[in-house]
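Heads up, there are several structures right after this.
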Structure P
Amino acid sequence: MTNIKLGFLASHRGSNMQSIIDACNKGELDAIPGVVISNNGDSGALDRAASEQIPAYHLSSKTYPEPDELDYAIRDTLLKHEVDIVILAGFMKKIGQHTIDAFAGRILNIHPALLPKHGGKGMFGAKVHKAVLDSGDKETGVTIHVVTDNYDQGPILAQLAIPVLEGDTVDTLSNRVLTVEHQIYVDTIKRIIAGDIQL
């Protein structure tokens, strides 16, 4: 795969999205950031998209109160922009069935732990890091997986372990994991483009 088009779904800052856009701009990824969709009209992801001159849309229950209509709107926007791979970058809503069907096997998500541990509905952000610390695990990490009908249960494409250090807090662990997230997301997309990972 070369010159693939990426579609991003993000709810807040979009820092993972930005790391991928930066890699595209530097020529590290043979990919084009095609479109950004956010369910939050005030998200940093939409601001980042504007500054990068990437088409961006606020699609949420505010713009489409019917869940089915919202799902169709997200799907159709991705199709309109001829997206090859959908990248979830801190998207806080479950992906609808119409979108999953249209991009089956081509929707990627990043999770801040070593799935299948500390995954599932409601497990995101600080909640994951707190669960890791509460469990007494000696390591955590990052997982890139394919999105399916069930939360965090799709095929795992890449994982990287990170040691949990003595005295770690939710914030210190979160910051270390985020740095690795930026690295592994770009590396995984690079391997997909190179054909080392088959979707």
Structure Q
Amino acid sequence: MVVLNKIYTKTGDKGETALGDGSRVHKTSLRVEAYGTVDELNSILGYAVLQAKEVLREQLMIIQNDLFDLGADLCVPQSESEKTQFPPLRIVENQVDRLEKEIDKANKDLAPLRSFILPGGTVLATHLHHCRTVTRRAERLVVGLALEDQINPVTIKYLNRLSDWFFVMARASNDNSGGDVLWIPGASRKNSA
């Protein structure tokens, strides 16, 4: 259980922060950028939760919890000696599997895409598209981190699938409200003076 009695500690006043294993790194380290972007995504996701109803709202709230798991995973560097009495929290394959099942269920009722779509339509779809793009940024950062440090490889799979999940749920959110906003290549070039 986490207990936070005092919010400020002053230990980061010189530009460093503690990782989950107690080691200290600069606040601009790629690891901190990665889990910080996951935290940003979780905050943005709160807007979608406010707009969603019933099943989608519950799914979004599960994802918010997953994102805390993901941040916890990323803030503890992976090591070979993790088989301890209290192993760090890691994202696992069944979290990815759940996303895939939800994607497949929602996607089966959607019309095939015949164009790229623009982020828009309903307020909820717009928030979900915003979540999708921040997820992609988090994924890029985690991939970069994996090039320089050992990480749980399931974190990359989870983020990759999560961006797909947001895309499909944005489409599903627009489906009941007139459909996706389609990209028209070169539309502003027509009839221009």
Structure R
Amino acid sequence: MSYDNLCKMLSEKYPDRFASWALRKPQQSVEVLKTELSIEPIRADYVTFLRTQRQILHLEFQTKLESDPPLPLRMLDYWVRLHRLHRLPITQVVVLLLPPPEGILIQTAFESETTYHQYRVVKLWEEDPAVLLEDPALLPLAALASTTASDQLLQDVAKRVNQLDPKRRQEVSSYVQVLAGLKFEKSLIRRIFGRA
């Protein structure tokens, strides 16, 4: 399972938690929308479309910024298709799991002549891990959050996983270890989670 696909699966499994985190305010009734968009259907592999009471939330998970078509154009394309289908306000959030290589600009908008379309970007490596550590649904993202002591953060994540109900512990631990593999050596993950 790819990292992006795992994030998509988690956001669809816990839509209210991801919507609350991405929108920075509690969301109650959140519905997962299909990822196929009409007009020459396209299937969005690593995105989640969530419908809250008054808006659509489009979460796009990315490990790399390079894509064809480019990410800003895709975001505009998704926005147009979602707006055509639902006629609701749309909030688009790109969740970058890893920092891009040095010198690569993180774009937050599509611009071409008279067209301008903006979306929000969450740089996971700049996010406060405390928020992610509090919620088992978001816990797998915590290992990629901001820290000055990476090994300690991974140990904190493992400790939090170990505090979960035994029925959920194995599942969440697996998700955490997959995403932690983006940042940490496999031997360190095995050592820390072997103790958890």
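Sorting P, Q, R by relative contact order in percent (Cα under 8 Å, 6 or more apart) from high to low puts Q first, with the largest value. Computing distance in nm of label points 7 Å out along Cα→Cβ at positions 121 and 145 across structures P, Q, R gives 3.1 for structure Q.
A short reminder: the numbers here are calculations on the coordinates, not readings from a lab. Just so it is clear, the model here is predicted, and its values are computed rather than measured. Cβ atoms are built from the backbone, for glycine too; each structure is taken alone.
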